[in-house]
Structure P
Amino acid sequence: MARFPGMPNAVPHARTQPAPARDRPEKAPFDFDEAFRRLRMMLADRPKAAMFDLRDRGHGSPFEQLVASLISARTRDETTMQVCLRLFETARTPATMIALDEDTLIGLLHGATFPEPKARDILALSRRILEEHGGTVPDTMEGLTAFRGVGPKIAALTLGVAFDHPVIAVDIHVHRIANRWGIIATTTPERSMAALEKVLPRPYWIEINERLVPFGKFVCTGERPHCSTCLLLEMCRQVGVMSAR
C-alpha cells in the first residue's frame, strides 16, 4: 500500500517536507490507499464536486468541462452547477457558444462571479478553438493556458476530468487539506501542485480534487474542522489546527 510517514526525511526536497506544528508521535503513517478508501466512504452521501457532478450528468466533453471550470472560478459549487446546467441547455459546443451574443451569454451566466469577463473569455476561447484548433479542445496544459482566463487550475480540471490525463487540480480545499494532513508544506496552491506530484501516488492525481472539495466543505473545514468524527484523524498531522470539533 502507498504510505507516507510524514517525517522530515520522507520527502527529498526540504520545501515540500511536512511542517509539524506540534509533536504527534501517536499518529499512524499516512496511508494513501486507506485514506482514499475512507474518503469515499465518508463522502458517499455528500454532494459531488461540481466538475465531476457535471461529468456524471452527461456534461463531460472537453469543451463543456473547460467552460464549466472557467465559470467555477471563485464561484460556489452549488451556483456553478445551476449556471452550467442552464448554459448547456442552450450551448454545449464552440459553434453554438459563439452563436450567442455577449449580452445573452452574460445573462446565462447570472449568479456566477464576474459574468461579464467570463462571458468575453468563453466567447474568445470558443472562437479560437474553432479557428485555430479545428473545433477540438487542446489536451495539453500549454494549449489550454494559452486561452485568456484559463489558469493552471482550470486547465488541470479540464485535463483530468474530460481527458482523463493524470493531472492534479489544486484548489483552496486541496491546498489546505494536504498541508493539514502534513504530507506537504507549501504556501500557495501552485506550489502545492508541484509538491503533491512528488508524494501523491499517480492513481490519485485526478481523484484528489474529486474527494477533497466536498471533504473540505463538509468535514475538514477551514475553521474548526470536524476532527472528532473524521475517519482520517489517526493519520492526519492536524498541522495548523488550533480549534476543532
Structure Q
Amino acid sequence: MSTMPATHGHSEACCNIPPVVSTGYQPKGSYKEYGGLKTYTTGPADADKGIVVIYDIFGYFDQTVQGSDILAYSHSQKYQVFIPDWFKGEPCPIEWYPPNTPEKQKNLSAFFGKNPPQGVADALPGFVDTLKAKHPEIKSWAIVGVVSLITSSDSNPFSVAAECHPAMVDPKEAETIRVPLILLASKDEPEHKVKQFEANLKGPKHVETFKDQIHGWMAARSDLSDNRVKEEYTRGYKTVLDFFAKNWP
C-alpha cells in the first residue's frame, strides 16, 4: 500500500514552487566538473542533503535543468543537486523518439548499445564518492531519474529515490529495493508492470500514474507551452519533494 494516495490532487502543501517557465529558462546553477564529468550543480552551498539527478537519454534540456532547480530551492529543506553528463556531450537526438520508423529503432538500439543503463548504475557509487569528497557538508543522498538498477544493488549509496517515467519497469528489481521509493509513471508505462512493481516494494513507497501524460513529461519531452502538461510537470516535482520530506531518513 502506498504511503500517499494515488489521487489527482496533492496530499499536503509542502513546497513553494515558482511559476514554471515554458521557454527560455534561465538556470539558477552552473556547470562544474566532478570525476571527469561535466555536471550541472544547483542549490544552496550549505545544504546538508544532496540529490543526484539522472537526466533522460536526451541530455541537458531546459525542462530537466528547471526541474533540478525546483528540487533544490522549493522546499523548506534545501538540497544541493547534481546532474552529471553521462553521455559526455553526445546524448540521444530527441528527434529519434518516438522510435516509429526502422531507422529510428536502429539508431536507438545503437545508442543503448553504446550507453547501457547498467553502465550508469555501475558508475554511480564512484561518482557519489567523488561528490562526498568534494562536499563533506552533505550527510545523505537521494537519486532522481531511472533508479531501480542502483537502488536494488548492494552498492546503493542513496537513502531515498524517485523514479520518474522509467523507460523499463522491471518488477523483479523492486524486490531488493530497501530504501523509500516514489515511482511516477506516465500513460506509456505498462500498467500491469507498474502495479506489480508497487506490490514488490518492501519499504515506504508512493506509486502513481499520471494517466494523461507521455513518457518524459518531467524531463526533455515535456511541452511546457501546454498548460495541462505544465500543471502535471509542476505537480510531479511537488509530489517528489513531498515524498522526500516525509521519507528521507
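When helix-only ellipticity at 222 nm (-39500 (n - 2.57) for each DSSP H run of 4 or more, over all residues; to 500) is computed for each of P, Q, the one that comes out at -10000 is Q. Taking distance in nm of label points 7 Å out along Cα→Cβ at positions 159 and 191 from the coordinates of each of P, Q, which one would give 2.1? Answer by label: P.
Here distance in nm of label points 7 Å out along Cα→Cβ at positions 151 and 207 has been calculated and equals 1.2, so which of P, Q was it run on? Matching structure: Q. For the read-out semi-axes √(5λ) of the Cα gyration tensor in Å, a value of 36, 18, 15 was computed from one structure; give its label from P, Q. Source structure: P.
When mean count of other Cβ atoms within 10 Å over residues 31-38 is calculated for each of structures P, Q, structure P comes out greatest.
With mean count of other Cβ atoms within 10 Å over residues 39-46 derived from the coordinates and found to be 14.0, which of P, Q does the value describe? For mean count of other Cβ atoms within 10 Å over residues 39-46, the value 14.0 is produced by structure P. From P, Q, which structure was percent of Cα pairs over 18 Å apart, for residues 47-118 alone = 29 calculated on? The structure behind it is P.
Supply the structure label, taken from P, Q, corresponding to mean count of other Cβ atoms within 10 Å over residues 111-118 with the calculated value 16.6. Comparing all candidates, it corresponds to P.
Where a number appears in this text, it was derived from the coordinates with a stated rule and is not lab data. Predicted model only: the values in this text are computed from it and were never measured. Cβ atoms are built from the backbone, for glycine too; each structure is taken alone.
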